[in-house]
1. If distance in nm of label points 7 Å out along Cα→Cβ at positions 24 and 120 is computed to be 2.6, which of P, Q, R is the source?
2. For which of P, Q, R does Cα Rg over 2.2 N^0.38 Å, calculated from the coordinates, equal 0.97?
3. Looking just at mean count of other Cβ atoms within 10 Å over residues 56-63, which of the labels P, Q, R belongs to the structure with the highest value?
4. Work out the source of 27 here, i.e. which of P, Q, R gives that when relative contact order in percent (Cα under 8 Å, 6 or more apart) is computed.
5. When Cα Rg over 2.2 N^0.38 Å, for residues 16-103 alone is compared over structures P, Q, R, which one is greatest?
Structure P
Amino acid sequence: MVPFDDPDAVKLRDEVQQEYVVRYGEPDETPLHPGEFDPPHGLFLVGYLDGDPVATGAWRRPGLAELRPGDIELKRMYVAERARGRRFARALLAELERTAALAGGRRVVLESGVEQPEALGLYRSCGYTGIPNYGHYREDPRSVCLAKELAPPTG
């Protein structure tokens, strides 16, 4: 866990924004506020490979009218190209789900897009299913929104 403004988090957020530019022609303009990712209301994770920051993912409580009470939203899931194929994304997703459930989340929601088939494949293989579009890109035909019910924490 790192703060939103940690240098490694900033580096990876900049990388994912460049990935969006390549795939969509523009960066993601979803409003994000650093405090949204501070525990206990959020979490920002960075994964490392030999000391190099290569993966990131976060969650926050979105508080959007079109979502359910208890929903937690995943943001900025990204694995750098230099580390892809090593199961970072799957491990990061599992940790985000685990910590979201511990924080009282009942469902995880996310917004991705049609130009991210690898991400959509990962989410669907982990039990995510389609929901109506929400948030900043709800009217964008390239937007794909997914959700997964969280099991209550055990023990």
Structure Q
Amino acid sequence: MQISSTDRAILATVQENSRISNRELAARVGLAESTTHERVRRLVEAGVISRFTADIDPAALGRPMQALIAVQLRPQSAEVVTKFLDAVVDDPCVLDATVLSGETDVLIRVAVASSEALRTFAWQKITSVPSVRSIQTHIVYEHRRGSTVTTADPSD
């Protein structure tokens, strides 16, 4: 799918606020409402926009502590990684999990109520998976989110 500069403006605006009304979006990008609605529909159908979501502060829900847990798995295989992810990502404290190359196979970002809750998750949930070789836990002091994807033209 060809992404125009107008599509990029739509994407940047929707990333900033996915609840923006079509009327407001059309005004910001300088298009008619019907055209804007059609372009958003097309971006969704093409998979460029995969979902609309809310950014929720875990601390507001009683989970003020965040950590990154680096996990090494053995043996290394797609099946082992899939089984590991299936075993841990459905836990409510998991914000996201990323499969990596290098020494760390999976990086898990969690939000928990306390250091005790973090220890319980790490020791009881993660290390209970037989393929886990080692874990390394890093406390997050501050987390800032940029835009999820740059909307700049990659040819610039």
Structure R
Amino acid sequence: MGIYEILKSAHSGWRYLVIILLLVAFINALMGYLGRKPYTEGNRKLNVFTLISAHIQLVLGLLLYFMRDWYKGDMSVAVQRYWKMEHIAMMLVAIILITVGNAKSKRMDSALMKHRKIFVYFGLGLLLITGAIFGMIHADPTRHLFAM
């Protein structure tokens, strides 16, 4: 097993951690916002762990992208276009949203606004990631929702 296969397995497996943490942080922020709960150290740590896991996933993905030369793909072929442009663009924007949401929440004074920023930005990131997953399934019929 070469380095590419190891990185691909790591990237494929790590995505579950990212999605679970993102979902938990999103739901936690929604409950905190709607329930007008205080913003605790546990909330902050969950958001930071979510951010870190997303950034690790990004680094793994970028390594795979450039190792496999996806940037040289033929844009007229749906699968190659998806991996060359759509996947990386959607994931980059999602991780930027997660990063911006975490940074903005730190600057807020009220717990309600901290929860709201996380809810909005992490929710948008989660929406983009979900869209990218369904785009992958559409572009590459050999893949399915929980495939490695």
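We did not get these values from a lab; they are worked out from the coordinates using the rules stated. From a predicted model like this one, the values you see are computed outputs, not experimental measurements. Cβ atoms are built from the backbone, for glycine too; each structure is taken alone.
1. This figure was derived from R.
2. Going through each structure in turn, the value belongs to P.
3. On the way: P: 21.1; Q: 12.0; R: 17.1.
When mean count of other Cβ atoms within 10 Å over residues 56-63 is calculated for P, Q, R, structure P comes out on top.
4. Among P, Q, R, the structure yielding 27 for relative contact order in percent (Cα under 8 Å, 6 or more apart) is Q.
5. Top value of Cα Rg over 2.2 N^0.38 Å, for residues 16-103 alone, among P, Q, R, belongs to structure Q.
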